[in-house]
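Pasting the structures here.
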Structure 1
Amino acid sequence: MDITLFAGSIETWKGDALVACIPESKDQLPPLLQQIDSLSGGRLRNLQQAGELTGQSLDMVLLHHVPGLVANRLLLVGAGKPEKFGLPELRKVAAAALRHLKSKGVRTIAFLLPPDIPIADAAQAVTEGALLGDYEADKYKTDKNDQKKVAAFTVAGLDGDQQAEVEAAVRRGRVIAEAQNFTRDLVNEPSNALTPRILAQRALEMAQQFGLEAEILDEKRIAELGMGAFLAVARGSDEPPRFIILRYSPRELAASAPVFGLVGKGITFDSGGISIKPAEGMEKMKYDMAGGATMLGVMRAITQLNLPFRVMAFVPAAENLMSGRAQKPGDIQTSLSGKTIEVLNTDAEGRLVLADALTYAKRLGCTCLIDAATLTGAIVVALGNLNAGIFASDAVLLERFLASAQAAGEKMWSMPLDEEYAELMKSHIADLKNISGQRGGGAITAAMFLKAFAEETPWLHLDIAGTAWLDDPKPWSARGASGIGVRTLIHFLTHYPVGQAPPDGPTPASVPRGVKS
């Protein structure tokens, strides 16, 4: 989809549909809509007084052939209460507007930037919203209904002096949205079309396209390194595992710059192994590599955004299946770190592959670790499908990440990491066990297991099991993979204060538990 800029008078824009936000108010129209209302002879004000133009969040009114406008249609989208309207809401409005108009066969759209938000920020958010809203998981449909695709999206409501600033913002928005859509593409793939080897190939092709250094470790090299926990998970499948490593190294490295290690779970299909999952809903377990796909999407973006510090991504990719070779409950595995693990449940496999990946990331010099994984059903019990769970060993890291989540419009909530939970993960015959064996707190104990491998390195864990997949379409998003985490991680990395060393220290109880967006 082409994205263009328009700096002329809005009444002269020629196309299928002009889109404007309207705040929730019974008193008056905002100045931009007052201009359109005047051109139309008071049509908008009449609709407002009749109660048909409420401005409630995502409430839509589509008008045809409005007097004074060259555009064929005018779509008025409710922005909700003015005091709650910001960039996350604007991004969602742009996505919902595009999807609404696309369903009606509209091919060209112009979106009027609201005047009360800084223009570059607004242009970036609208660009992201349009590209994310335009996404469809229709790769395998033979009839894609090309007549209902948007050909051009125009960012309007600027003047000539703002052209360069808005152009740069639109470029950033495109980079970020395309990275998130790349992640969604990977997660939406069926597992027969995205085995560990194919995922590695896709990562390699992306790295070559965007100038990242890539290394793919095969099963022989994984074994030579001693990644016993990772290999134990992969053993049940005829498909061999792959360990994907991507490196971003800027030419000019900032002094005292951190080295970030982004670790993502890459289980391309999870049957649960010997501890088999229920048949109902198992088809969705192709999404169990969403954490790995998130990190690949982030790497795709940051190489285009010129960060002044090194970033590495680590994606241990495998299938968790059953066979005569599969690991069994009661087995003991030796991880890369040397720590031994008693496997009580083979369906708690994600933490095993992440354990070795976290250890390897530290060995390669990463000084700050962030992992993402569809790790536990327990996080869904705790937070439902609205918030991802965040666990962090460091207060500053957590605070910055939550701020980035809020800026990116992704709902996340901080969870506790009290040391008492670590006691629940101790085994009587090994160093650790992979589940606590007790009811309750499953997402926390899983995080505590990972923390044992991050050790003293500043570390943050993102459990996206409840948020990485949308079972039903939303006005602003297609059903399927959400790509959550990509925007937050990009914002976090691009706004990281490079003059400071990585944070350290315990997480205090006073740290805010989450953000609402």
Structure 2
Amino acid sequence: MIIQESGLIENEKRFNYPSMAWIGNENHLLADAGEMRKCLMALDEPLFAVCENERLKFTNRGELAPSNGKPANLSGWLPPIEISSMGDPSFQREYGVKASYYAGGMANAISSEEMVTALAKEKLMGSFGSGGLSLDRLKQAIATIKAEVPNGPFIFNLLHNPFEPEIEERTVELFLEHGVRVVEAAAYLRLTPALVQYRAKGLSSGASGEIAVKKHIIAKVSRREVAMLFLNPAPERILGELAEAGKISREQAELASKVPMADDITVEADSGGHTDNQPLISLLPSIIALRDRTQQENRFETPVRIGAAGGISTPESALAAFMMGAAYVVTGSVNQACVESGACEHTRKILAEADMADVSMAPSADMFEMGARVQVLKKGSLFPMRAQKLFDVYTTYEAVEEIPAAIKDELEGRVFMRTFDQVWNYTREFFAQRNPELLRKAEQNPKKKMALIFRWYLGLSSRWSRDGVEGRQIDYQIWCGPSMGAFNEWARGTYLEDYRNRNAADIAWHLLRGSAYSYRVQSLKLQGVQVPAEIESYRPEQ
């Protein structure tokens, strides 16, 4: 074995190539840990692990040659590796990016225009956080991003809105009107006419009869039944209704029946925000196997690519996803602490201090009545506890008038800092403009009215975190998964420990370079080379 402390090799038969030798200048052989790390980091050069005088040394120089009966001195060898080789190269060709990576969407423009354009200028993709924004604000974001990076790459997040489908329809119309080429479809439980319309409107027949796809969908899923929706073509019923209404052509309806609903499916494991808390190590292989089976049945010209999200925050986690077959990886929580994030400085600071256990599940604003939950940061915030209190009250009583006086006083005085009547006035004014039909239903249904009053707090709490509203820090709703703590631990002791030094593109390249570095380390280990512990892990350096 190779003894870690001394680098000595006791069992040459196991570790040495029996018929190959390293040929080169012995002065180029390096035993110092720092120099060995540099050899590993030289990704574009081969690496030779050589046993010299019973000591393990690395070099990027020299060549392999037959040993011709002489004692073999080669313990391990690695070819050059390119970052672009991690994942599926067709993902990079399709979207014009340099790596199989993108930064996922975070609602309320937390994944901001600045973040998306900063990544695009590095030929990496980011998804603008459209959820929760007005159409005017979204239109402004499209104009800003297209002005900065007219040719992309960029994505716009599209959140399923089961309670306000007209908002989703108008969002899709806006994307079509302004030529948004790629959307990230998130939180979908079923396919909607608006999403199917977006997909079909981008289809046409090529000169050779092939189907040209100009509107791309990257679907975020965490369940097999939802993945099936995107692995198959759009339902004929919805296509027929859209064609009948003149929203798509008959030809587009026909073409849409021959392609899957999504070009890519991002398998979202335990993550910040909406999550089923599923482990990536189980979920990703399951969805890949499901894709393989549906591809055998459908024989699509281009199979759906399967990517990985949730927990991707260190080089090792990115490498694990690639090695499980992910076509690309997606980051989320780690980007929220970056300087380009739409979150306020207070939020970015406490995110950079979080540990893996500093997260909790809480009721969500958008699907409150359904009992849906989101993963949030509990460090420095009472939001998870207060949100749960609201849900408990909602499930216990049928109207705000039934709530006992003591509970009502607590909610009005400590949580809302307003009376129920004041909150209802704000809510009524908001929905009178946004969704008059929902307001009409709430005025006729006391339970629905109570839900909207409670959603006022749940909805604004994430905006307070984004905007840095003073006096409300204890109520900030900060979407966050345990990956944030893993990143902070990895960054500790480096320049990235300070959140003010975190840039989304810089972090992306560190994670990608680090995954290639970690791949080299593990490849040497599989050849029997015990890499010194002090250089096993990639460390970010400026």
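Overview of results
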| quantity | calculated |
| --- | --- |
| Identity of the structure behind -12500 (criterion: helix-only ellipticity at 222 nm (-39500 (n - 2.57) for each DSSP H run of 4 or more, over all residues; to 500), calculated), options 1, 2 | 2 |
| Label whose coordinates, when mean count of other Cβ atoms within 10 Å over residues 313-320 is calculated, return 29.2 (choices 1, 2) | 1 |
| Structure (1, 2) behind the derived value -0.63 of log10 I(q)/I(0) by the Debye sum over Cα atoms at q = 0.13 Å⁻¹, for residues 81-240 alone | 2 |
| Label whose coordinates, when distance in nm of label points 7 Å out along Cα→Cβ at positions 121 and 457 is calculated, return 3.4 (choices 1, 2) | 1 |
| FRET efficiency 1/(1 + (r/R0)^6) of positions 25 and 153 (r between Cβ atoms, R0 = 30 Å, to 0.05) from the coordinates reads 0.10; which among 1, 2 | 2 |
| Ranking 1, 2 by distance in nm of label points 7 Å out along Cα→Cβ at positions 265 and 369, the structure that comes out highest | 2 |
| Among 1, 2, which structure scores highest (criterion: distance in nm of label points 7 Å out along Cα→Cβ at positions 73 and 289) | 2 |
| Which of 1, 2 leads on mean projected area of the Cα convex hull in nm², largest value | 2 |
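Coordinate-derived values only; no laboratory data. Just so we're clear, the structure is a prediction, and the values are computed from it rather than from any experiment. Cβ atoms are built from the backbone, for glycine too; each structure is taken alone.
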